[in-house]
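Asker: Down below are the structures I want you to see.
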Structure I
Amino acid sequence: MAQTYILYLLPGTFLYMHFECSRRFLFCQGEYTAVMWVMVATCFLHLINLYLLVIVYGWGIQGAAFATTLTYSCNFIFLMLYQRSKPNIIASQKWFWADSEAIGAIPEFLKFAVPA
């Protein structure tokens, strides 16, 4: 059963990875409410998809995995649409390229990152 679930969930995990990166980026930019509303909306869509695919169509475990894949897809698409509608999210004050100071702090970062 787990193998079947994971097989149908694999396309969604790729989109979920991109959604998580976008979510964390928006959190760093101070954009919290958009992510919350996207997740609330897709939560209700997920419940509807689960009901339809598992109970109405009788797909069982495949339906549950496919509903999760659809939810991950909607999360990613809705968040990308939000980012596309806000061109000022990446402002010059919020984005920088690595300089010698940032590169010099890598050992200090690793001191905390590796044990975690």
Structure II
Amino acid sequence: MVIGTWDEYFRSRPDELKQYYGATPSFRDDTEFLPLQAADFWAWWVRKWTVEGVADARLSDLDFGPFKRNPDRKYFRAGIKLDGEDAIVGILKQGISDLLPRNYPYQIWDVKLV
């Protein structure tokens, strides 16, 4: 689904943000594609900090413990905090709505499987 909608999604992004997007997403084995290991590493740290309740402070200075960043390099950062499944669904619904023409007749349902 991501690949099939990527071009439309990218076109709908504000021009000032497009420079921060890389190539079209691809799905690979992280044991063969090392940048995915780096992304997993980053996600692990962010999750750890979030669970510990220190994510805001850590993300402001990018403290990776013994792994130091280059202080001369500027890093673009963006974060979204979501409080549970309903918040995620709300963002997805808004994203879908933004892609559809105005006055387009549609309904978006949040179907929960019990």
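Coordinate-derived values only; no laboratory data. Keep in mind that what you see is a predicted model, and the values were worked out from it rather than measured. Cβ atoms are built from the backbone, for glycine too; each structure is taken alone.
Asker: Who wins on distance in nm of label points 7 Å out along Cα→Cβ at positions 3 and 59 among I, II, i.e. which is largest?
Answerer: Comparing I, II, the top value of distance in nm of label points 7 Å out along Cα→Cβ at positions 3 and 59 belongs to II.
Asker: Still on this structure: Of the structures labelled I, II, one was used to calculate helix-only ellipticity at 222 nm (-39500 (n - 2.57) for each DSSP H run of 4 or more, over all residues; to 500), giving -24000. Name it.
Answerer: The structure behind it is I.
Asker: Further question on the same structure: Given a computed value of 0.70 for FRET efficiency 1/(1 + (r/R0)^6) of positions 43 and 99 (r between Cβ atoms, R0 = 30 Å, to 0.05), which structure among I, II does it belong to?
Answerer: The correct label is II.
Asker: Sticking with this one: Rank structures I, II by relative contact order in percent (Cα under 8 Å, 6 or more apart) and report only the one at the top, that is, the highest.
Answerer: Biggest value here belongs to I.
Asker: From which structure (I, II) was semi-axes √(5λ) of the Cα gyration tensor in Å, for residues 27-82 alone calculated, if the value obtained is 21, 16, 11?
Answerer: Here the read-out was taken from II.
Asker: Work out the source of 58, 36, 17 here, i.e. which of I, II gives that when Cα extents along the principal axes in Å is computed.
Answerer: I
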